[in-house]
Structure 1
Amino acid sequence: MVQPESEIKLEYDSKGMPFRRLGPSGLRVPLFSYGGWLTLGQSVVGDPCKEIIKTAFENGINMFDTAEAYNKGECEKELGRVFKELGLRRTDLVITTKLFWGVRAGPNAGGLSRKHIIEGTQESLARLQVEYVDVIFAHRCDVNVPMEEIVRAFNYVIDKGWAFYWGTSEWTAQQLEEAYHVANKLGLVGPVSEQCQHHMFHRDRAEKEYAPIYKKYHLGNTVFSPLASGLLTGKYNDGIPKGSRFDVEKDFFSSTIKALQSPEGQEKIRKVKELTKLAKEELDTTPGNLALAWVAKNPNTSTVILGATKPEQLLENLKALKVIPKLTPEIIKKIEKILDNKPESHPTYGRPALDEFGKHLY
């Protein structure tokens with residue numbers, strides 16, 4: 001999608017959106033981005049897609065995330081169509097997609113073989129109507145493919161100019177470490193970003209398991225599901241509202257819905273109610289915006305992916321930008337008291353802690 005300047009209809013204006021580097025790379029990404037999982041090309045199609053993307057772009061969001069598996073490629077198609085119809089300049093956009101599950105059945109139609117990485121990339125580009133994506137992610141790690149093959153294939157994609165960087169999604173720290181080891185040994189490029197789930201009720205991987213990876217390789221997170229699929233907005237405190245994600249995608253979220261009825265699920269709802277009170281009384285905001293600001297404040301977060309289904313929902317989410325400066329140490333302490341789930345540090349077996357500066361060397 002290289003459009004002549006005469007066809008550009010919308011000029012990009014950051015509107016004060018903060019930007020961060022994507023991990024160790026030089027690529028700058030908006031603190032809040034937009035993703036099409038379970039929405040674009042699925043529950044949201046046609047003109048509503050255009051309205052959401054237009055609203056995002058006009059409010060500083062220029063990064064859009066998708067995957068080949070999102071409604072079997074339909075999400076990529078919707079994004080490609082909308083980018084073209086809106087007349088957006090390609091260089092103003094940061095487009096990311098992911099490979100693993102494929103769009104059809106077949107022994108080589110998915111996974112991370114060199115064959116699927118190369119052919120899957122070409123098909124994604126065709127659906128998006130672009131010559132390249134900024135970042136291509138391995139949607140999961142393929143334990144049946146040698147890591148050297150995976151690393152070499154993604155580097156081939158980069159060398160061909162089909163992507164500028166590559167990343168991972170929901171990989172373990174051990175798998176990431178192996179990828180970096182292989183890349184360093186071969187003089188190749190390792191992943192610059194992980195796309196992992198991170199929210200107030202899902203913390204261990206992002207805050208503990210990856211800790212050594214952050215220090216050693218400066219990995220950056222492109223966080224998905226920051227609102228726990230809407231649970232942290234408080235909308236499910238009294239049941240499942242009609243038109244909500246748990247209602248529209250009830251089959252997909254069946255196990256999650258069932259879990260909410262358990263004692264553990266009810267305890268989460270109790271905590272959301274306490275967070276709602278804290279958000280309103282001390283920060284003059286909503287629990288959803290508090291949850292978004294909390295994830296965004298993490299120094300290892302490069303961008304937080306929003307999954308709004310309506311333009312007004314997206315605009316409401318962006319109010320979280322004003323909450324971030326309000327998250328003082330005192331407020332964070334109160335949040336932690338409510339959550340009571342902060343990942344435990346690795347044991348020191350009685351040895352004294354390192355001083356404030358020395359601990360950052362290791």
Structure 2
Amino acid sequence: MKGKIILEEAFNLPRLAEDEAKKYASVHGAVLLGKALADIDGRIAAMDEAGIEMQVLSLTSPGCQGVSDPVEAHKMAVESNNYVAEKVRANPSRFAAFAAVSMHDPKQAAHELSRAVIELGCVGVILNDFQSSGPDGNVMLFYDNPSYDTFWATVEELDVPVYIHPRLATTTIFDQLYRDRKWLHASAWGFANQLSVHILGIATSGVFDRFPGVQLVFGHMGEHIPFDLWRLDHKLDRDRFPEMRMAKNKTIRDYFATNLHITTSGNFSTRSLQGAIAELSSSRIMFSIDYPYEDGLMEGSTWFDALPLSQPDLVAIGRENALRLLKLDRPPHNMKSGLTLKELEIGGLGDVGRSIGSAFDSPP
């Protein structure tokens with residue numbers, strides 16, 4: 001399928017890329033990962049090969065959220081937003097961007113988001129989980145605290161989505177949970193385990209009730225949440241937890257109909273996607289890859305193009321849902337919505353996709 005949109009795709013400032021990549025890869029791998037994070041312009045040929053029309057860029061994790069000094073965190077946000085805006089301005093038909101913000105000060109975050117959206121043209125904002133704070137970086141600031149209502153009000157007013165993304169745990173959490181089981185840290189399990197608590201905290205704190213226009217997006221097939229919806233709603237007992245600020249007539253499932261969206265980033269499981277569609281409907285799911293942490297664009301693209309889904313679902317998940325949510329049909333991106341299946345060449349990677357995609361989730 002041509003015309004796909006992907007929206008959990010990372011970059012880093014060139015001055016930081018290789019050093020920060022060492023947190024996620026071997027010494028040799030960090031060199032390659034750092035180069036991939038720093039190279040935005042060089043992605044277009046691979047996008048063309050994979051049938052990807054638009055890539056939405058975001059400052060890689062932890063970004064500003066990993067900087068415990070408020071002044072330095074804000075400087076990084078401003079630098080990142082100015083940098084990526086120039087990249088988008090040079091090629092708006094292929095790139096869009098999420099803004100970065102420091103979340104030390106909700107008012108400052110709201111102000112920088114407004115600047116990034118109104119002046120620089122960002123189509124949303126990336127939050128890399130909690131904000132590190134304190135002298136040793138071990139204080140975690142979470143955005144379900146009522147002090148962040150100023151930020152959420154601005155998000156609603158600007159009518160742009162928030163993409164919330166995982167990050168590595170603080171040293172305190174790492175020492176308690178992961179030091180003796182390092183392999184479960186980060187993307188194997190820890191990312192989803194930690195971020196899902198934050199997402200559910202935002203929902204159960206009543207953010208979506210106070211600001212019903214807020215749209216929250218998260219990746220990796222929903223950070224485990226779609227597959228636990230029944231149990232979540234069954235166990236969120238209002239009598240037991242009368243202090244829970246979420247509206248008493250709402251469930252987490254309700255918010256998936258009005259405020260929550262997921263992407264397929266870094267989770268190319270056909271069965272999981274089918275389960276997510278059954279739980280949420282295809283209207284709340286968007287295709288993404290998680291480049292460059294997933295190696296290249298073809299694996300995810302060939303998997304997607306070979307999916308046993310209806311053509312309307314493929315178009316919705318692969319293109320239309322993101323186009324609508326991010327308003328990519330507006331200047332300067334001017335993407336066309338409602339393209340025909342012929343124009344999108346549904347199955348355009350089909351021959352490759354069938355041979356590669358069949359390896360996924362095949363029964364033993």
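No lab work stands behind these numbers, since they all come straight from the coordinates. Note that this is a predicted model, so its numbers are computed, not measured. Cβ atoms are built from the backbone, for glycine too; each structure is taken alone.
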Using P(r) over Cα pairs in 10 Å bins from 0, in percent as the calculated read-out, with 5, 25, 36, 26, 8, 1 as its value, let me know the right label among 1, 2. 2
Comparing mean count of other Cβ atoms within 10 Å over residues 52-59 across structures 1, 2, the largest value goes to 2
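Of structures 1, 2, which gives 1.0 when distance in nm of label points 7 Å out along Cα→Cβ at positions 180 and 212 is computed from the coordinates?
1
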For distance in nm of label points 7 Å out along Cα→Cβ at positions 124 and 332 computed as 3.3, the structure of 1, 2 it came from: 1
From the coordinates of one of 1, 2, distance in nm of label points 7 Å out along Cα→Cβ at positions 100 and 132 came out at 1.3; that one is structure 2
